[in-house]
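Below are structures written as structure tokens.
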Structure P
Amino acid sequence: MAPINRRHIFTAVLLAVVAGCLALAPAAMADFFTPEDGGSPNADRIDTLYKIVFAVGVVVFIGVEGTLLYTLIKFRARKGAVAAQIHGNTRLEIGWTVGAALILVVLATVTFVALPGIRDPENSSAEASALVMPVSAHGEKRVPPDGKALNIEVTGMQYVWRYTYPDGDDNPLNNPYSYEEMVVPVGATVTLDIRATDVAHSWWIPELGGKMDAIPGYTNYAWFKATKPGVFRGQCAELCGRNHANMIAQVRAVPPAEYQQYIERLRNDIAAANADAAESRRKLDADPQATP
């Protein structure tokens, strides 16, 4: 039997790896290795930054592992051979130290260049400009360059998300609100004030950007701008109790006109519910024995 050629083995392994990568085509494995994107500009930039770092990591991994495999095969000694005593290679050691430092510098530079586009909200589109309002920047809260956004309060509680929409009313108790599903107009920059009423939660809609913790007694801030109509799903990303898995989150992006109709319907429903509650209280005060 002819001896096995190690070079042929290495080539076969390399071809198998390449074939596996081709089998996992991007269309079939979309967002499997990288963050989800396509819903908001900041999510797209997070995905791009991740892919750059991932590509550099893959190159380093292939270089290191390839050198290791080559060395194991090329310099493999027979049983009983005496290993050569090597005391170091100054040029090689300086080379890989400088190379690693350069890689870190490049990654840090790319990250800091991309970070403002991820953290800083951008202006709303012209179609949604009538639905945004002036928003004040303070502390860690960032606002678009024109100072206008649709500011929605996100409140986490065991085990549901509550969304309070701005209404231009001085009394925040009059603002419309919804649970589990947030509805936003396409093209509007949405700034989020994220809080919790009981334990730590974490707001995360992967296609719309990075996740942000909801902490009792503290407010965190995030933003997104839905670039297309659709439903974007997520859920609480922080273990918050026995029903944590049921604490889903959902954002539905609709045309601006449909959003206005939705908010008006919320106002009417809440006003009708408040009127019914007031009437029930009035009847109960008039006749304490009456069933509410």
Structure Q
Amino acid sequence: MSESLAARLEATVRRLSGEIGERHFRRAHALDEALNFIREELGRSHVTATDHSFEVSGRQFTNVEVLVPSRPGASARGCIVVGAHYDTVPGTPGADDNATGVAALLELARQLAHERLERSLRLVFFPNEEPPFFPDAGMGSAAYAAELRRAEVDVHTMISLEMLGYYSDHPKSQRYPPGLSLFYPDRGNFIGFVSNLDSRKRLRELKDAFIASSDFPCESLAAPEWTVVVGLSDHSSFWKQGYPGLMVTDTAFMRNPHYHQASDTADTLDFERFAKVTEGLVGAVKRLALSRSGF
């Protein structure tokens, strides 16, 4: 793992959570500042981005999309959407939730935007993932998924990057929904892949690609949508449009005691492990996009 990657990720998280701080509809200037920061970072990497604006209750919000076309003559069906939300709930600077997801997505854009693979990639930064918008149409991901459905875009899978930076080696640092603790480790030192039952084949596909790209420990869970944590991010907007979707996560409040708190700061995160996860995700997404097979 390169130290420069960890440093880039940390710089992004500290900019969003430390300098900009709370980013939500009640602090519209901060949400706009985060949006402009994302645009600027993409521009520094010579990555072309497109704004997709939508309106909620008379107010305009913006999804930012990086479209990576497939190579000429590619035969693989369906694009891969990778998304992360750049807003926070009121009262938290949102370092893990979700400056880490934004930082990792920026890295995917830096490393993959100039590739030409078998599947096209759509890398999308969403606002309004948090309450009071979740789980309704006011979410940026809901507007974007509905836009894809109207355009009849074939989506192979949607991958939501949701809290990627908090890890612990302490016994019993990891909690689970009832009945699952017997089957998973009690230390929060892994990254999780989570989906509903309809998306379990895509879940296995991504996990296998991650394992082939990284030796970082990982666990996966495919469960009914009502199971705690399974649907709590932007991938659920894609389920509603009939698309497969899954989440990559450090499991949020099942591990991180700073979830939705003022204490969710960059100083609580492990940037070396976060960098290893990001490296693995870049490799995994590239593998999926290079594959001509699929379910």
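Hey, mean count of other Cβ atoms within 10 Å over residues 123-130 derived from one of P, Q reads 15.8; which structure?
It traces back to P.
Which one of P, Q has distance in nm of label points 7 Å out along Cα→Cβ at positions 131 and 275, as calculated from the coordinates, equal to 3.7?
Working: P: 2.6; Q: 3.7.
Answer for the origin of the read-out: Q.
For helix-only ellipticity at 222 nm (-39500 (n - 2.57) for each DSSP H run of 4 or more, over all residues; to 500), the calculated result is -14000, so let me know which of P, Q that is.
Numbers: P: -14000; Q: -10000.
Source structure: P.
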I have 25.5 for mean count of other Cβ atoms within 10 Å over residues 83-90, calculated from one of the structures P, Q. Which structure is it? Q
Going by distance in nm of label points 7 Å out along Cα→Cβ at positions 107 and 179, which of structures P, Q comes out largest? P
Entry that produces 7 once percent of Cα pairs over 36 Å apart is calculated, selected from P, Q: Q
Top of P, Q by FRET efficiency 1/(1 + (r/R0)^6) of positions 43 and 283 (r between Cβ atoms, R0 = 41 Å, to 0.05), largest first: Q
If you rank structures P, Q by relative contact order in percent (Cα under 8 Å, 6 or more apart), which sits at the top with the largest value? Q
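No value in this document is a laboratory result; all are computed from the given coordinates. No experiment lies behind these values; they were computed from the predicted model shown. Cβ atoms are built from the backbone, for glycine too; each structure is taken alone.
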